[in-house]
Structures are given as C-alpha cells and as structure tokens.
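Read-outs throughout are calculated quantities, based only on the coordinates presented, and are distinct from any laboratory measurement. Source: prediction; values computed, not measured. Cβ atoms are built from the backbone, for glycine too; each structure is taken alone.
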Structure 1
Amino acid sequence: MFARFRSLVRAHPVLTFYALAFPLSWRAYLVALLQPGGELGLDPYGPLIAAVVVTALAGGVAGLKGWGRTLLRWRAAPVLYAFALLVPLVVTLLGIGTNAALGATPPPAATWASWPSLLVVFPLVMVLGGPLGEEPAWRGLALARVAERRPMLQASLAVGVVWFAWHLPLLLARPGEVVPGAIGILSASVVFGWLYQRSNGVVLLPLLMHTAQNTFGGEFAGPMFSGADITRLSWIRGGLYAVIALVLVLRDPRLRAAPVASPETLPAPRLAA
C-alpha cells in the first residue's frame, strides 16, 4: 500500500503538494467556519511542510538533500537582487502617492518616521509573515516542476492560480480584496517566475521580493489607510504589478519560450529515489 502511494506521489508530485498544502494551511480557517468567531487565518508554513513531505516520500533522504541544495543557491547578478528589493519599495511609494491623489486621506507625517524600524521588521516578516513558508514550496518545488514541461509564463500562471486560491481565506476576510488580490497575486507570480528563471533557479530572489512586498506594502503602507482607501490601494498595487509583469513578458522572450528547465538551467528537486 505504501509503495503504491509513494509511486503515486512520484508520478504527481505537484498535485500531491497542492492536496497537502491546502488543508495544512487552512486548518484554522476550516475550524472557524464550523465555530464562528475564530481566526480566519492561514498557516504560512503549510506549503513548506507539504513540500518536505512530498520530497521525502518521493525521493527519500537523497531527494531532500537535492531539494535543499537548490534552495541554498544564491549566486545571481546584483541587478536581480536590486530588482527584488527595490521594485516593491517603488510600488509601495507609488501606491501611497496615487491613493492619496485619488482621494485617500494622506497618511500623517508621523507614520513616515517609522521607516527605520523596517530594518528589524524585514527579517521578522520573512520568518513569521509567510515568505519563508511559501517560496521554497511554491517556487522551489511547484514552479520548478511545472516549468520542466511548460514555458515559464504558463508555469508561473498555472502555479499563480493555485497560489491565489490558497490565499482565499485572507482575501475573503477583507471586503473588496478578492479581485485586486487575484490581479496582484497572478502578476506577482509572473514576476517571481521571471526572477527565478533569470537567476537560473535562485529561490532566494523571489523570497526576498515577497518579503519586501509584505514589509513595505503590508507592514508599512497598510496601517496608513483604512476602509475604502485600503481597497483602492489594493487595486493600485495589483495594477502596478500587472504592468510590471506585462513589461517583463513583452521584453523577455524567454518567459514565453518552451520548456526552460534542463540540468543546465532551472534545477528541479530530484524526486525519484
């Protein structure tokens, strides 16, 4: 029985990952649906746990070591690191300014004075706020496997749709956030996929960009607005990421080129024993 299950995981690692990631992450949400009043949140480490389980079942210790080595890759062009850290900052500043120009209450000057604390907040957001539990799984496992058979653009969108669905408990808890959330998440998935491809499989880059967006756009800009102003900010942010994704797709034909993964390009974790 176990041998048959292990063979199934080897044959369908991404689907198995999805099947595990959702219940592992949605535990609190599902309980809250049955017992109203609970916290409608996500366990950000559900995807990482699911990825570890899938890799261990399909590839054993050797598979875990191989996957771990892909996650430790860090050599990439400095411009890609600058892109990962600065683009979320620019998107956040443009979002704040555009939101205020469209009628949002301008944030008080005192809120801008808190920016030095972001140096401390950044690593906390990475570890506790989701990115460290998500990127090694969504990009390091799911995207790496899907991109073996599809162009990176298609792979990024395919993974992005599931990534958006995974976020639904958070989006449904915020009125008006589902549609702009879908635009932003799908666009970010394309941008993260581009970073992953251009760096030859460095998961650290989308991890840093994800952390930067959650830090600048969430922890810093989020408290500046409330009510309808927050919803407008989500639309602006989603639109800006959609523009960035479109520019990358139009300017970099490798995103549309068919299958990009090979032993010399995007190393997927070895899942067969």
Structure 2
Amino acid sequence: MEGVELVLRRGDGSTRRVLMSARLSSEMADAHCIETSFVDIEERSRAKDALGQALREREFLLRELHHRVKNNLQLISSLLSLQARETTDPQLHEFAQKARDRIMAMAVVHERLYQTDEVGSACIQGYLQALVDKLADSHDLAARHISVDVSGACVQMTLDQTMRCGLIVNELVMNSLKHAFGPGGGTITVVVAQSASDPRQVSITVADSGKGLPPGFDAASVDTLGIQMIENLARQGGGQVRWESAGGTRVTVSVSLAAGEQDRVDAVV
C-alpha cells in the first residue's frame, strides 16, 4: 500500500497530515510482519491548499473582470444604437451601426469567458454562434429572409485569438448583409475547421449565396476599413485570407494557434 494520506492527532491535540506506506517485510519470511512508514506532509499540504485558494481567487477576479468589461462594452453599444436611431444622416447612421456591431463582437467574447469554466480561453464555434445570434436579432434577419448557420469544430482559442476571429467574422457577415442579397434574402454559412495533420492550424470560412464579388476584386487595392481590418487581423493571427466568388462570396481565413502561444510567451518575457 503506497501513498495513503492520513490525519494524525498528536498528544497535545494538534493534527498533522502524513503520507503512509506499508508493505510485507521481506526479512521475516516465516512471520506475518508489515513495515509501515510515515512522511510528514503538513507543510506541503498547507502550500498546496494556499495555492488552490489563490487560483480560485484569481479565477473569481478574472470572471468579475470579464463581466464588468462586457457590461461596459454593452453600455457603449447601446449608446451607439440610440445614436443610430436618432440621426437622420445616412452616413452617420451606418457609422454608428458598424461601430456598435464591432463593439458587440468584443462584448460577446467577455460574456462567453465569464460564463464558462475556462476563463482564459473560449470555444470559437460556440462564440461565433453567440455572435451571429446577436447580429440576427439586431438586424432583424428573419424579416429579411436571411439565415446564418454556424458549424464545425469546437476549437479552444485564447482571448486575443477569439477577439480577432470574432471581429473578422463580424465584418464578413456584415459585408454579406449589405452587398450580397436582394429582397428575396439568402443564406450565410460560417464553418470552423481544424487541420487533421496540424491541429494548430484552423480555418474559418464565411460563405453566402448572394451576388458574389465584384469583377476584378482585389482585397489589397480596396481601401475600406472593413476589408483592411479583415486582412490586418488575419496577419496578426499568423494567417491569411482567401477571397473567392462562386455561387456567392466565399472567404476563408486561416488562423495559427501557435501564434497565440507565442503571444503568451512574449507577454511573460
């Protein structure tokens, strides 16, 4: 019998935690003799308890931080929604809506993180589902006969990686909503896939059933903020963007989880 943890009471009433081991003695073959040893682990156990308490407190503080950040971002988003409804300037209305949607994409990240067991990472598929659900509600997609479906692998990503992917998908979905469909509506699909040969490589594909890209489209020559954000955020994540037009617009963004690991190393150093 090896490594049984016990609590022993001493003569003065105090207790000590010990690790007990026992075995049959090999020196007395004809007798039933058991050798027992005790190792005092009180200090080690106290250090372990203190570490566990510190980790629980850290997790609580992180959850509270994510909760407060989410609330602050939602407040800003609500203010922008009010501004968008009150203005009569079409350009200002569009600007306020786009800013609201980008802030909402960041708020959903913090909402997911404080609601899950892993406060430092999130399932990207679940996060994107929550994000498009909010976009569907805020833009009344049901009335416009537009559906957005999310599927694929539940890949755990860091806060930075999740934020980048959320902002990218938000821009792509909003581009489809603005440019792809006529009065009859259509569909948008978001698919998360993880490479079988290298699990650190993840792709996110956003495709719509709309009009497709303009003839001669070149993302490098487009100077709109949304396209620039998509390209820059993908590069920051160690990935790239592939634009295609076939039966609609199809955009595939590659993401390197190894880039997030390097970010954490750089932060520590």
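Observations on the structure shown:
- Parent structure of the calculated result -17000, given that helix-only ellipticity at 222 nm (-39500 (n - 2.57) for each DSSP H run of 4 or more, over all residues; to 500) is the read-out and 1, 2 the choices: 2
- Looking across 1, 2, the calculation of distance in nm of label points 7 Å out along Cα→Cβ at positions 19 and 139 that yields 2.8 traces back to 1.
- Parent structure of the calculated result 11, given that relative contact order in percent (Cα under 8 Å, 6 or more apart) is the read-out and 1, 2 the choices: 2
- Answer label among 1, 2 for the case where Rg and Dmax of the Cα atoms in Å, calculated from the coordinates, equals 18.9, 63: 1
- Once distance in nm of label points 7 Å out along Cα→Cβ at positions 187 and 251 is evaluated on every structure in 1, 2, the highest one turns out to be 2.
- A value of 0.05 for FRET efficiency 1/(1 + (r/R0)^6) of positions 51 and 219 (r between Cβ atoms, R0 = 30 Å, to 0.05), calculated from one of 1, 2, originates in structure 2.
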